[in-house]
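Participant: Structures given as structure tokens follow.
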Structure P
Amino acid sequence: MDIQISTRCSDDKLTFLGEDESKIITVLCGSELPRPVYSLKGDKMIKFRLDTDYIGTGRGFHIYYEASPT
């Protein structure tokens, strides 16, 4: 992961959301490998959104996912 780092990820960020998009699971930026992201209880999916201010650069990110039975 390499997304422009800023205070509280205010510039560029990768946001993971619950199924209905009203609940934020986590917000990521910078280049440190994040901890695993899990869906919220009862959600069957995770949505993600990349926001950018188009200033500065980063190499981007890769997402690996695994589905598991509940």
Structure Q
Amino acid sequence: FEWIILILIISLVILMEIINSVIERTADILKPRIHTYAREIKDIMAAAVMIASIIAVIIGLIIFLPYVNPVK
């Protein structure tokens, strides 16, 4: 069960990064027309990827810390 959660959360981070790249490239294409929003869109997606990465680290710690430091 833990491996399934781990694979899902890693996949989520990779998927968020792919979506971020697509949106960044789209914003670059549209930049001359919507220049005021292009940077905001990129920043919001970068924040979403960062949040997904932080959540992945927290879940990884929850899963692996009991194996590294077993309770005696």
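Participant: Hey, FRET efficiency 1/(1 + (r/R0)^6) of positions 28 and 60 (r between Cβ atoms, R0 = 30 Å, to 0.05) derived from one of P, Q reads 0.40; which structure? If you can, show how the numbers build up before the last one.
Facilitator: Details: P: 1.00; Q: 0.40.
That value comes from structure Q.
Participant: Right, something else. Cα extents along the principal axes in Å computed as 62, 18, 12: which structure among P, Q?
Facilitator: Working: P: 40, 23, 16; Q: 62, 18, 12.
This value belongs to structure Q.
Participant: Another one. Computing helix-only ellipticity at 222 nm (-39500 (n - 2.57) for each DSSP H run of 4 or more, over all residues; to 500) gives 0 for which of P, Q?
Facilitator: Working: P: 0; Q: -31500.
Attributed to the structure labelled P.
Every number in this text was worked out from the coordinates using simple rules, so none of it is lab data. All values reported here derive from a predicted model rather than from experimental measurement. Cβ atoms are built from the backbone, for glycine too; each structure is taken alone.
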